[in-house]
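Q: Given below, in the form of structure tokens, are the structures.
Derivation of every value follows stated rules applied to the coordinates shown; laboratory data play no part. In this text the structure is predicted, and so the values were computed from the model without any measurement. Cβ atoms are built from the backbone, for glycine too; each structure is taken alone.
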Structure P
Amino acid sequence: MGCVHIVCAQNMATLTGKITHKFTGIAIVNAKIELLNTQYSGYSDSQGYFKINDIAVAQAELLISSPNFQNELLERITLLPGKAMEYNFQLMPLSERIGEVTIASKSVDNNPQTPVSAYTFSREEISMNPGAQGDIFRAIGMLPGVTSSGGVYSAISVRGQGVRDNVYMVDDIPVTEIGHLEGNSFFNDPNGGRFSLFAPRVIEKAQFQGGGFGPEFGRRSASALGLTIKEGNSKNGIIDGQFDLLGLTMNYDGPTRWKKTTVFLSARYQNFYALVNLIGLKDIGLPRYSDVVLKTVTQINPKNKLTGIFIYSPERYTRNIENVLADRYLNNVYLPDFNRKKIISGLNLKTQLNKTLQWRNIAYYTGYLSDVSVGKATPFVDSLGSRVGDFISFRNNIQEQTYREHKLGFRSILNKRWSQETQWVLGFECDRMLITNERKQNVLDTQFIYYTGQNFNPNQKYLILDPQNVNATFSKSAGNVSAFTMFSFSPLRGVALNVGGRYDYTGYTQEHLFAPRLSGSVHLTKGHSLNFGAGYYYQDPVYSDIADQGENRLLKNELTKQVVVGYKLLLKNTWKIILEGWYKDFSNLIIKPNLGYPFQLNSGLGYGKGIDFNVSKKLTKRFGGQFGYSFIESKRRDAPTMYQYDFIFTQPHQFNFLINAKIDEHWVVSLKYRYASGRPKDDFIIHENIFANNQFYRYSKEIIALNTQRLPDFSSLDFRINYSFRWRDANFTGFMDIVNVQNKVIPNFENFNSFTGKPYYEGLAIFPSGGLKFEF
């Protein structure tokens with residue numbers, strides 16, 4: 001009978017970890033660790049460590065509590081038999097002067113240093129978001145004020161700005177290229193990538209600020225997203241992953257042969273061959289990509305922690321003549337061959353100099369390597385746009401581009417804290433950037449879409465793209481230097497202020513810039529607060545835009561002046577209600593005056609304004625979810641004397657609804673509904689038989705007004721179901737995740753068919769994914 005007990009104990013799970021002060025790193029003694037709705041609990045020791053043995057449950061809610069600190073709640077953790085599962089927590093202290101709510105969770109942030117538009121996502125929340133398919137950016141697309149181009153793209157636009165206007169930090173490393181498959185256009189696609197570089201369950205925590213963020217984040221103006229990659233388990237090795245319709249993902253985290261070093265390793269390969277044949281989308285071509293993510297953590301000594309990051313993300317997208325033939329409408333006759341690689345690597349040393357002073361030093365390298373060629377098919381069609389004959393002529397390599405970005409950078413940040421209300425942050429950043437660009441058009445080409453007045457010959461209803469106006473050679477390095485500071489204090493009881501500023505010198509624009517920032521909160525009663533943020537936000541040009549202009553033309557930084565005012569209510573341990581209004585003034589915006597050509601100017605200006613409302617609840621006990629509404633108005637002018645139009649990402653009304661229901665210990669069902677006004681589209685005139693040749697019949701589209709019309713409204717119902725079970729010493733989850741259950745095309749862009757003279761929508765219909773997750 002004793003042996004039976006020994007065997008049973010060996011098959012039980014163990015929960016272990018460490019509880020520390022969020023700002024000082026000091027151990028918290030006697031913090032309580034509870035697995036809610038079970039009999040399992042424990043306390044941290046004199047060094048902050050805790051350990052709970054012989055746990056029989058496979059999944060549970062985990063609550064960490066300690067007097068004078070905000071609680072931490074993980075709505076779902078997984079426990080493996082015979083394994084020690086490690087969770088480390090940094091608790092935020094309560095403030096007597098600010099009067100913070102006494103209970104908070106990981107998504108109910110109440111940090112006076114980030115008073116507005118702050119949301120946090122855990123690893124499980126990202127994984128469970130229906131329609132997101134484990135992608136952090138698709139999960140964030142659920143938040144108020146955030147759109148993701150009709151569900152086709154993972155890239156996000158926030159509060160009336162573009163997808164390239166967001167700050168992204170990966171373990172304190174600033175990155176700009178963060179997505180796969182950035183569209184099919186030869187020139188920069190305004191929609192961004194379709195999938196992020198991070199496979200499901202790679203991101204441990206995501207912290208999102210939709211506006212009014214502090215001076216630590218710069219050179220982008222719309223939002224700030226900080227991503228923390230999962231750390232390895234120091235107790236034992238754990239393997240997890242998933243099979244799905246697109247491919248395979250495998251993760252390993254655990255200790256190494258070096259006692260104080262852990263490792264997390266993730267590898268993913270995705271190939272769309274099976275999916276596009278399953279849902280009848282062979283005409284889109286063949287995308288495939290992979291990602292390798294490596295993170296090591298070394299606790300050098302009690303005061304020094306060294307983190308290493310390496311990410312390698314190659315991708316390939318090809319479309320051939322067979323894919324063109326699969327499109328019976330001949331909507332897309334381009335033959336692209338994209339081969340791209342993205343690299344992120346760095347070392348992050350965190351040093352606790354004393355109880356009140358922390359120092360972070362980050363050295364990093366990021367790279368982006370792109371080789372692109374684009375060809376075109378030229379079928380013979382009649383006046384109705386129907387293909388004549390079985391033969392389609394085509395030419396590869398009409399345009400080619402070799403593009404490279406190499407950046408070496410360093411960041412150093414000091415954080416001095418006197419109390420919860422009073423701290424000082426001082427930071428310095430520098431980097432050296434090398435951009436090379438070789439773009440070549442091999443023959444004259446024809447474009448069938450143009451602006452009124454763009455063509456100098458009024459009788460020519462199309463554009464001739466001359467290589468001399470497209471070809472570019474650029475090779476130039478430049479240095480960037482930044483410094484920032486922020487002082488946080490409480491001048492009156494119940495009031496928190498953050499005052500600071502940021503200096504930037506950007507080498508490619510040769511500008512010296514200073515951006516003041518101010519934010520704060522006013523505590524009303526328990527759980528109620530008023531919050532605000534304001535500041536200048538400068539944004540340097542997208543690197544590929546810089547390369548497109550040539551070495552003798554400088555683009556300047558764009559400027560956004562923004563103000564955010566809001567109300568926040570925190571209820572119990574799982575509810576948050578936010579109402580915010582915001583206004584933005586845009587100047588020096590970069591615009592492209594001519595379609596088909598890379599030439600750009602800093603002549604744009606405009607404004608944005610809106611209101612966001614959001615109610616959210618953590619998934620505890622039986623249900624969780626959120627509801628949000630946003631009103632957004634964003635107007636632009638290409639020059640002060642030109643007419644005003646809606647910005648491309650302006651969708652005035654947005655509704656989001658999400659519910660997660662825990663049926664029992666095995667089943668979790670999630671439903672998400674999203675609605676938004678249709679994106680703007682241009683007004684135009686169609687010209688027929690523009691070559692006056694019935695054997696080579698073509699139409700063209702003349703744009704007479706920008707964004708004065710709208711696409712059909714966006715509406716998508718997404719569904720996810722998980723069934724979790726344990727078999728032997730492993731946990732398994734079978735899942736089905738479906739984007740757009742209604743299977744109706746969600747238009748995100750209107751394109752033009754020069755064979756039929758008709759516009760057509762680019763967008764997504766049903767997009768299913770399903771598979772099996774495993775962990776052992």
Structure Q
Amino acid sequence: MGDSDSRPGDDAPDPGPAFVHLRVHSHYSLLSSPARIESLVETAVADGQHALALTDSGNLFGAIEFYKACTAAKIKPILGMTAFLAGKSSLEKGGAAVNNPTCELTLLARNEEGFTNLRQLSTHGYLRGFYYRPRIDKQVLGTHAEGIIALSGGVNGPVERKILGNDYEGAKREALELQEIVGAGNFYLELMRTGYEPQDRATDGLLRIHEETGIPVVATNDAHYLKKEDWIAQDIMLCIREGKVLNDQKRFKMGSRELFFKSRAEMAAAFASVPDAVSNTMAIAEQCNVEIEFNVYHLPVFNTGSEKTPEELLVEIVNEGAMKRYGEITTEIRERIDYELGVILKLGFASYFLITADFIEYARSIEIPVGPGRGSAAGSIVAYCTWITDLDPLEHKLIFERFLNAGRVSMPDIDVDFCGNRRDEVIEYCRKKYRPENVSQIITFGTMASRGVLRDVGRVLEIPLGDVDRIAKKVPQGPGASLAKALDEDKELQAIRNESTSIRRLFDLGLQLEGLARHNSIHAAGVVISDQPVADYVPLARSGDDIVTQWQMTELEEVGLLKVDFLGLKTLTILTEAVRLIKEVHDVEIKLAAIPLDDEKTYELMTNGDTLGVFQLESSGMRELLAKLKPDTFEDVTAVLALYRPGPLGSGMVDMFCDRKHGREEVKYPHESTEPILRDTYGVIVYQEQVMRLANVVAGFSMNEADNLRKAMGKKKLDVMLKYKQQFIDGAVELGHTAKWAQELFETIEFFAGYGFNKSHSAAYALLTFQTAYLKAHYPLETLAPTSRSKARTRTR
């Protein structure tokens with residue numbers, strides 16, 4: 001868009017005038033902007049702009065993503081928002097708010113204190129001031145004004161509103177009052193020239209106020225989209241938001257089609273008569289210096305109820321738990337416990353384990369079923385000895401470093417399955433124990449997905465519903481599906497796209513809007529727990545009646561907050577009910593943890609594919625795999641769950657596994673030293689943990705290095721893999737292997753690693769699978785009986 005491709009720091013001359021966009025919306029201004037953060041940053045860099053602001057409507061949803069994108073692109077991020085300012089009190093709702101018109105202000109964080117205040121202002125808007133939109137007022141702004149730069153807000157600003165209402169003196173008083181609230185030098189009159197007649201009148205009035213009061217001016221363009229022609233995409237979004245069609249003459253429309261990301265040259269030309277308005281954007285950018293700290297943890301400190309520290313208590317609980325779990329503490333068990341505790345204590349995660357163990361213990365104390373484990377946490381013996389998990393990692397050859405890598409410091413991730421009907425009781429327990437303000441649910445965003453975006457756009461364009469439905473059904477949906485990918489691969493869809501101008505328009509707009517945020521909602525499982533009120537670290541919002549963080553799960557982890565997934569799993573409810581019915585009907589007490597994992601009747605049921613109602617084994621494809629593989633050990637069940645995925649099924653791994661298991665193909669190992677690692681999977685690399693062990697045994701990698709290699713291979717990070725490939729070859733040569741053999745083995749591992757599955761997760765879920773299959777094999781009626789019927793039968797009695 002600009003006349004320079006130079007980036008900050010390049011030696012090439014920078015011919016354009018200095019300018020920075022200070023009022024910019026992204027798709028996190030929900031259904032108001034089709035601009036993606038990554039594209040905004042790329043466009044700013046291409047135009048030679050040295051900084052960029054993000055000012056979404058009333059929220060900071062995109063702040064972390066934006067900050068990271070700017071930092072990666074080596075331009076300065078300016079964190080801000082377009083605030084909604086109530087004319088009187090933001091606490092007025094209903095009828096009282098009708099005569100309390102809401103205006104807009106552009107707020108920018110000048111420093112860390114300013115960013116803290118920006119978060120508080122946005123939180124207030126959602127939690128206390130929300131009425132159709134998140135509102136603040138002048139009193140609230142004054143309380144949180146330190147470190148904030150305010151711009152007057154454009155055509156909907158409080159000063160501009162009075163100018164357009166022919167109240168010039170009132171507008172001047174308003175400007176002076178706002179300057180007093182945020183402090184002299186921190187308030188600017190916001191000039192725009194977008195071709196919108198009321199905006200032009202407002203700008204003329206602002207220039208007059210500037211001349212009479214000396215309040216500085218600054219140029220913005222209220223950018224909502226990247227290119228000039230993108231106004232139509234924004235217009236479609238507005239129709240989707242309002243539930244209107246494009247041809248509705250009474251619907252809301254933007255006053256200008258000039259709200260695009262203009263270049264420095266275009267902004268300089270628009271404000272040639274007011275050059276200070278352009279140069280002041282740079283003056284503001286120089287003042288705005290916010291640094292967000294990542295990986296500084298804000299975990300709550302577990303109250304031990306004694307003089308013991310959390311660290312001392314954890315060591316005591318683990319040692320006691322080990323005696324109960326194992327009876328005899330062998331050298332292997334002691335070494336594993338001491339190693340894990342050393343890492344956990346060094347990284348400061350003792351309270352995390354105690355908190356998790358505590359709410360799991362609470363759940364069990366009130367008979368809420370808890371899963372045996374989920375994800376990589378099942379690889380920890382500390383988790384096993386604190387009853388966080390119920391799967392022995394030594395017996396199942398699970399690896400701690402897959403869960404917590406001391407060489408790649410990151411928050412542990414312990415996900416817990418609870419009975420689906422009662423998980424809320426556990427969340428409520430955490431709220432009471434750690435104070436309600438220290439616990440929050442987590443935001444997630446519904447996006448305009450492949451099929452949904454076609455239906456949305458089709459409705460706005462008034463394309464017949466039958467036509468849209470026919471087209472949408474031809475587009476895949478689900479993880480990894482996209483309209484762009486479908487069009488690229490499906491010739492029939494390409495032909496449909498060219499059927500008419502209106503259908504092509506449907507596809508073009510769908511492609512432009514696909515993946516953009518449509519609405520915010522609550523993450524199905526995630527809960528954050530902090531040492532102080534969550535709002536001290538993260539802006540909060542509302543999703544319906546629930547309070548949620550404004551930042552998503554991965555971003556919360558990056559800023560150091562403890563995130564726990566409280567997942568509801570229906571299978572736990574079914575197992576509990578089945579055990580109750582078996583006791584009631586047969587007077588047999590089933591202990592799920594004591595079910596024998598070598599039960600022949602259970603494996604017979606699996607081999608026969610009689611697995612309807614069995615956890616993870618219900619699909620027709622899975623039943624076909626069971627008949628082919630014929631599992632007869634628990635390791636086989638673990639492997640089945642890992643193998644039944646598109647990658648292994650399509651790569652030949654499954655056929656190789658089955659043929660080797662049944663003697664149709666010779667079991668081969670790369671080297672005799674790898675046999676213990678690959679024996680259970682017949683020489684086939686099925687798990688990520690096997691990749692790690694191979695790197696450790698064959699090439700001398702530490703387990704932490706091996707985990708980094710596993711991660712790089714799984715994500716296909718070619719530059720990182722190249723570095724590790726040479727390390728692997730060199731290490732293997734040192735251990736007596738040839739370089740050629742080591743290179744071939746690395747490439748073999750690399751192929752399988754792309755499909756490798758987390759064995760810790762697979763083994764933990766295999767335990768639930770086996771328990772369900774066991775109950776069905778021995779007590780089919782009680783296992784398959786609907787819960788509702790059993791409840792009705794109990795009530796009848």
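Q: Work out which structure the value 3.4 belongs to, where distance in nm of label points 7 Å out along Cα→Cβ at positions 367 and 623 was derived from one of P, Q. Write out the running numbers ahead of the final one.
A: Values: P: 5.2; Q: 3.4.
Of the structures listed, the value fits Q.
Q: From P, Q, which structure was FRET efficiency 1/(1 + (r/R0)^6) of positions 303 and 319 (r between Cβ atoms, R0 = 35 Å, to 0.05) = 0.05 calculated on? Mind dumping the intermediate values first?
A: Numbers: P: 0.05; Q: 0.95.
Only structure P yields this read-out.
Q: Out of P, Q, choose the structure whose coordinates give distance in nm of label points 7 Å out along Cα→Cβ at positions 295 and 479 equal to 3.2 when calculated. Please report the intermediate quantities before stating the final value.
A: On the way: P: 3.2; Q: 2.6.
Source structure for this number: P.
Q: Moving on to the next point. If helix-only ellipticity at 222 nm (-39500 (n - 2.57) for each DSSP H run of 4 or more, over all residues; to 500) computes to -15000, which of P, Q did it come from? List each step's numbers first, then the result.
A: Values: P: -1000; Q: -15000.
Matching structure: Q.
Q: Could I ask something else about it? State the single structure among P, Q that was used to calculate Cα Rg over 2.2 N^0.38 Å, giving 1.09. Intermediate results must be reported in sequence, preceding the final value.
A: Numbers: P: 0.98; Q: 1.09.
Going through each structure in turn, the value belongs to Q.
Q: Taking FRET efficiency 1/(1 + (r/R0)^6) of positions 343 and 727 (r between Cβ atoms, R0 = 41 Å, to 0.05) as the quantity of interest, name the structure among P, Q where it is greatest. Don't skip to the answer; put the middle values down first.
A: Working: P: 0.60; Q: 0.95.
Structure Q gives the largest value of FRET efficiency 1/(1 + (r/R0)^6) of positions 343 and 727 (r between Cβ atoms, R0 = 41 Å, to 0.05) among P, Q.
Q: Going by percent of Cα pairs over 18 Å apart, for residues 207-358 alone, which of structures P, Q comes out largest?
A: Details: P: 72; Q: 76.
Evaluating percent of Cα pairs over 18 Å apart, for residues 207-358 alone on every structure, the highest lands on Q.
Q: A further question follows. Compare FRET efficiency 1/(1 + (r/R0)^6) of positions 423 and 495 (r between Cβ atoms, R0 = 41 Å, to 0.05) across structures P, Q and report the one with the greatest value.
A: On the way: P: 1.00; Q: 0.30.
Max of FRET efficiency 1/(1 + (r/R0)^6) of positions 423 and 495 (r between Cβ atoms, R0 = 41 Å, to 0.05): P.
Q: Also: Given a value of 21.4 for mean count of other Cβ atoms within 10 Å over residues 71-78, point me to the structure among P, Q it was derived from.
A: Values: P: 21.4; Q: 17.9.
Structure of origin is P.
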